[in-house]
Structure I
Amino acid sequence: MFITFEGIDGVGKSTQLDLLETYLTKRGHEVMRTMEPGGTDLGQEIRHLLLHRKGEVAPRSEALLYAADRAHHVATKILPALEAGKVVLSDRYFDSSVAYQGAARELEVDEVRDISLWAVGGLIPDLTILLDLPADVAIQRRNKTGVEPDRLEKEQVDFFERARDEYLRRANEPRFLVVDAAAPIDEIHQKVLERVKLLES
C-alpha cells in the first residue's frame with residue numbers, strides 16, 4: 001500500500017500519520033514513513049533550498065526543484081520499499097505541488113501535474129487522505145505551535161486558500177478521502193481506518 005497525506009499547513013497531518021503508523025505496525029505491516037520534500041539525503045538539501053534559503057525562488061524553479069526531489073525520492077526510497085512489500089506512508093506527494101506550486105503560485109496546474117507524474121514515473125498512491133480546513137483556521141493552528149515558519153508558511157491567507165481550493169477540486173478522484181480536520185483527532189483516525197481497512201482486505 002502507498003498512502004499519502006495531504007492538506008494545507010496546519011491541518012494535523014503529522015498526528016494522523018503517527019496514529020496510522022501505529023495501527024499498521026500493530027497489524028503486522030512493515031511500514032516505511034517518509035515526507036516531501038526531504039525524504040532522502042539529497043531531498044534534505046533540496047528542502048533547505050526551497051524552504052530556508054534567503055531570497056525568492058522563481059515559481060517555475062520552485063516547481064522543478066520539488067519535482068527533482070520527488071523523482072529521487074520515488075526512485076531510491078518509495079519504489080524499493082513497495083517492491084519489498086512494505087506499506088509506505090508519505091507526508092505529502094505530487095498533489096502538494098499541484099496545489100502549492102500550481103494553483104497557489106498561479107502556474108498552470110495541469111503542467112505542474114504532468115511534470116510531477118513524469119518525475120515519479122506515473123506512480124499514483126493507492127489512497128490519498130486530504131485533511132481539510134479553511135485557510136485562516138489552519139494558519140491560526142500552525143501559529144500556535146511556536147515553530148518558526150518556513151518560506152512557504154509565511155505566505156498570505158489567499159495563497160493557502162488557492163491551494164485548498166485546488167486540493168478540493170482534485171479530490172473528485174476515487175483515491176481521495178476528504179476528512180474535516182476540525183473534527184476530533186480520534187474521529188478523524190477512525191475515518192482513515194475505515195478506508196485503510198478496505199485496502200487491506
Structure II
Amino acid sequence: MRYFLASLFFCFSLLAYGQHHADDVKAFQASLNKEYKDPEKSPLLPKALKRFKNHDFFPIDSSYRVQATLTTTENTPFFQMKTTTERLPSYRKFGLLQFNLQGKDFTVPVYQSKDLMRMKGYEDYLFLPFTDESNGKESYEGGRYLELRLPKEGSILEVDFNKAYNPYCAYNPKYSCPIVPEENHLPIAVRAGVRYIKKDVKK
C-alpha cells in the first residue's frame with residue numbers, strides 16, 4: 001500500500017511539473033506574440049504586421065528542456081561579434097554549457113553582452129545563439145536565439161529550447177542581428193521554439 005501511494009504521488013508530481021512547464025512556455029509564447037502585434041515594438045514590416053496573428057511554434061516538448069552545467073571561462077576578452085550589417089557589438093565568451101539533448105552530449109559557448117551587462121536588471125543576462133539541422137527547412141535559416149540568466153547559486157541552469165526565437169532580421173532586413181558563431185552549431189534538428197518557413201519580404 002505504501003509503495004502504491006508513493007508511486008501515485010510521484011505520478012501526480014510529474015504531471016504537475018509537466019503542466020507547470022507547459023504553462024511557462026505558453027506564457028513565453030503569449031508574450032512574444034504580444035510584442036509582435038504591438039506597432040511600437042514589432043519588427044514586422046507594415047503589411048506583415050497587419051496580417052500577423054501568432055507565431056508558428058513547434059509543439060511544446062519537455063525533452064527539449066535540459067539542465068546544463070555552466071563552466072565559466074575566466075577573464076575572457078571582449079570581441080566584436082559579426083552581425084547581418086556592419087554593426088559590431090562587443091561580446092565575450094562567458095563560459096561553456098554542457099548538456100544532453102535528444103540523447104547526445106553537447107558543449108557550446110554562451111556569451112555576455114558588454115552593453116547589457118552594464119544595464120540594471122541585465123547584469124546576469126546570457127546570450128545563447130545556435131544553429132541546427134532544422135534551419136532553412138522548418139526553422140529560420142540563420143539560426144535562433146535563447147536568453148538565459150545566471151543561476152543564483154551553483155553551476156546548473158535550465159536551457160529550454162521551447163523558448164527559442166528568431167532574430168528580428170528574419171522578418172525585417174533593416175535590423176542588425178548577431179550571426180551565430182560556427183561553434184554554436186548543434187548537429188541535430190531542434191524541433192522546438194519558433195517554427196519558420198521563409199516568405200517573400202515586402203513592405
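FYI, it's all coordinate maths here, none of it is from the lab. These figures come from a predicted structure and were not determined experimentally. Cβ atoms are built from the backbone, for glycine too; each structure is taken alone.
Each of I, II could give Rg and Dmax of the Cα atoms in Å, for residues 30-85 alone, but the derived value 18.0, 47 comes from II. A value of -1.07 for log10 I(q)/I(0) by the Debye sum over Cα atoms at q = 0.16 Å⁻¹, calculated from one of I, II, originates in structure I. From I, II, which structure was helix-only ellipticity at 222 nm (-39500 (n - 2.57) for each DSSP H run of 4 or more, over all residues; to 500) = -7000 calculated on? The correct label is II. Taking FRET efficiency 1/(1 + (r/R0)^6) of positions 126 and 158 (r between Cβ atoms, R0 = 25 Å, to 0.05) from the coordinates of each of I, II, which one would give 1.00? Label of the originating structure: II. Given 3.6 as the derived value for distance in nm of label points 7 Å out along Cα→Cβ at positions 38 and 174, which of the supplied structures I, II does it correspond to? It was calculated from structure I. Here the criterion is relative contact order in percent (Cα under 8 Å, 6 or more apart), and among I, II the highest value is seen for I.
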